[in-house]
Structure P
Amino acid sequence: MSKMTNGKKQTDFSVTFYGAALEVTGSCHLLQANGKNILLDCGMRQGGSTERRTRQIDFEFDPGDIDMVVLSHGHLDHSGALPKLVHAGFKGPIYCTSGTKQLLKILLEDSFNLYKHDLQWRNKQRARSGEARLEPVYTAEDVENVLELCRSHRYNSAFQIAKGIDLQFFNAGHILGSAIVELKLEDAERTRSLVFSGDLGNPGTSLMPEPSIVDQADLVLLESTYGDRNHRSLDHTITEFQEVIAQATRQKGSILIPAFAVGRTQELLFQLGCLYQQGKLDGWRVFLDSPMAAAVTEIYNRCINRLDKRDIAMMRAKGCNNLHEFLPILTICETVEESMMINEQESKVIIIAGSGMCTGGRIRHHFKQRIWQENTHILFVGFQAAGTLGRRLVEGAETVSLFRQEYKVAAEIHTIGGFSAHAGQDDLIQWASNFPSTSKFCLVHGERKAVVELSNQLKTRLGYDAEIAVEGATVFF
């Protein structure tokens, strides 16, 4: 197997890694083929304020030289840098699924509003210390231009995006619209194919179908977020969830769930609906305190027929046509005033609020109100990236800083991995096993421990050699 190198040969197809290499977030991979520069995802790294993360986006290529973007799905760590790419000169098409295009509008507009708010606050600080004002690195118009550049296509139908380059999307089962990307490349000398897994879904979770099987590729870019471990089964996860609810009931306490607005929130609402329908949430109230998550949930409700058929049949058997009907104890909070009113509920309250990694959003306000109380339970249901508040809490932080004030962490912290929307180690290996041994694998989207372990497991269990993507390096195929 050829090794990755920083050199380039014009006669080869190549992929250069500009993000999500030995880290989970910031997906950005540059495919060069047939004289075209094709960006696979254009994501934002997680951790720190939105303003700082946005300002630190520094493209290692000229955005004006990029001919097109192929987007695996809408999560910001895969799409969040698109407005800055457009601001810096990109004018080409952005190919995605229709589900991704619908979600992208909500995600990018929300991200811009957070960025604008953070920038205003930062400039107030700078003005007080006599520093120069920071100018915005992108605008609302750039977000609008991103959406206008989107070209949506359905799953399982190949189409040409350039001479000798065909693109096809397959369902990745991660969130609504998430895609496995297949690119077939042909020039005068050869034909090659590249498959980018995007984020593969967890087959054990609800609402999403299992990831599609793809079985042919010369190069496979495989995500590795959970490459070093498996998730608990859904049955075990639900049992553990019920135990947390029972404990909070005895303590007359509350449950805070930092949740990603897209995918994870909707699955939580479905599972809470199942518990409600079974009579296991008597006296409880559920608050969805995230305008973005509420808007995304409406899209899921409109696209209900695209979700897992067994789960939708279960809802309809109860006479329910959407997630809100399935969970009638749900209250959706749109305004700040509605969010603040949740503070009046001292017990038997489940609060689902963004952001999923606690880097911003309303969850931090609820931490301020409850994290210092011993009868508070904080339930993490997804990956927490390095440098985030969520990661610090999972790792046992005794105090946290919220709104420039220190708070004791008296709340009990729970991590329930079975709700993860990412494939676990065995799921990744099972999906990879469909490719022939001649396929070249390159592991992306994982921290060092995860990608090294997955590389070892692919070798031991399948006999595959899997390279580990390094930022700035290039692989030829």
Structure Q
Amino acid sequence: MVVRDLARIRDLPFVESNRLAKLIPDDINISLEDALKKSKELSEEVSINPQAASIIETGRVIEGMVRNSGKHACGMIIADRPLTDIIPVTVQEGDLTTQYAKDPVEKLGLLKMDFLGLKTLTVIDDAQKLVRKYRQKPDFDIEKVNFEDPTTFALLNEAKTVGVFQLESGGMQSLCRQFGISTIDEIVALIALYRPGPMQFIPEFIKSKKDSANIRYAHPLLEPVAKETYGILVYQEQVMEAARVIAGYTLGGADLLRRAMGKKIKEEMDKQRSIFVEGAAKTHKIEKKKAEEIFATLEKFAEYGFNKSHSAAYAILSYRTAYLKANYPVEFMSAILTSEQGNADKLAEFMSEVEALGMKALGPDVNQSDTDFTPVIKDNAIRFGLGAIKGVGEVAARAIVSEREKNGPFKDFCDFVARMGDQDLNARTLDCLCRAGAFDFTGEDRQHLVDSIEFVRRHFSAERKERASGQGSLFDMLARGTP
């Protein structure tokens, strides 16, 4: 980025700046100094091209500086006093943010927490409500469901995971087939392993799961620590526990070790290696060479280790979404579709999944549709929600559902217009309902209904005005038996 930025402000053509940037080896966090040593082509270019030499020279001064500010999607800084007493703040896109990056903020003693606003939580809650309403199970509680449902594991192992939290990508679906998932703990491991870096351990994990003869431990004392993950240290907590078991670390000390290993701070690593070797000798009389081998093993896994509590929380959501899909597919897919209302691409994707699951997708109906997508259990179908019809909107949809629940189903189009009134639905909303097929139950042609909207609205509007002014028609008088 340094090379590209400097080339741009010096008005180098894009082709030239791109060529120069590509001479730098594609290594993570490589410095310009190391790039010159490693890349013969870059070194030669600098020696014969004054512009390239100037760019590299200036680049050495500014590389490593903060290039631009950003905002964490869900990071929150917490303090015991006003933040302005401790750090400078600024406003980014309407949100108050710190002017310091996360690491200096933590060094100042401030607490950084990530609060994820997951759409999945809404989907689970909506599906749960639909199960209670349409299955007559008022006490159904997803949080009381156990983690041993065979139907759920069958769905996961068949990789029918579209809509299942964290497990719906193509790569995850392939992994689900290979894993042969049988416990919630394996979902936890799956989520922790499927990331750049630890993915290299997946074949070993699967091989050891299928045949325990392949399991290897760096030391017999580590068996209780790594048994659940077949000898592979998948989680940061396992690395910390290994340090405690082998070298007598306190939990606080083990966390410092984990941080040092994860960040690869050489000075801190050398210090921790000495502490580990001494602790291993003192605690279990493990010789120096063996202790260093164990330390190296821990270091390898610590670089990729994932926070187990994080993975476990995600796995619970994965299991619950899979459980709902396996046991209450109509309600679950209705909730999923509702969550993507307004996103045409996503709706099309999930509608395809509805059909793949053998369910029917029904059009909207003013007498059957709720505001959102509506499960029709007896028909193994999902009916389009009134609020999902373009041009109708949530307010109008709620008004329709409310009127229907209060005074019963609508008899026909005229009855609908008469009961809903001008204040709730305008001509455009009626047009959208007709064209979407919300009145197909009447047997009337859609175009005929569209063409009659203005006439019907005027008729009932005039009738309402007459009644409001105390004037009745001849037919009203006859209906009341007036002489």
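What follows is calculated from the coordinates using simple rules that are stated; it is not laboratory data. All values reported here derive from a predicted model rather than from experimental measurement.
Structure notes:
- Each of P, Q could give Cα extents along the principal axes in Å, for residues 167-350 alone, but the derived value 70, 34, 32 comes from P.
- With helix-only ellipticity at 222 nm (-39500 (n - 2.57) for each DSSP H run of 4 or more, over all residues; to 500) derived as -9500, matching label from P, Q: P
- Each of P, Q could give relative contact order in percent (Cα under 8 Å, 6 or more apart), but the derived value 21 comes from P.
- Comparison of P, Q - label where Kirkwood radius over Cα pairs in Å, for residues 415-454 alone is highest: P
- Value 28.8, calculated as Kirkwood radius over Cα pairs in Å, assigned to which of P, Q: Q
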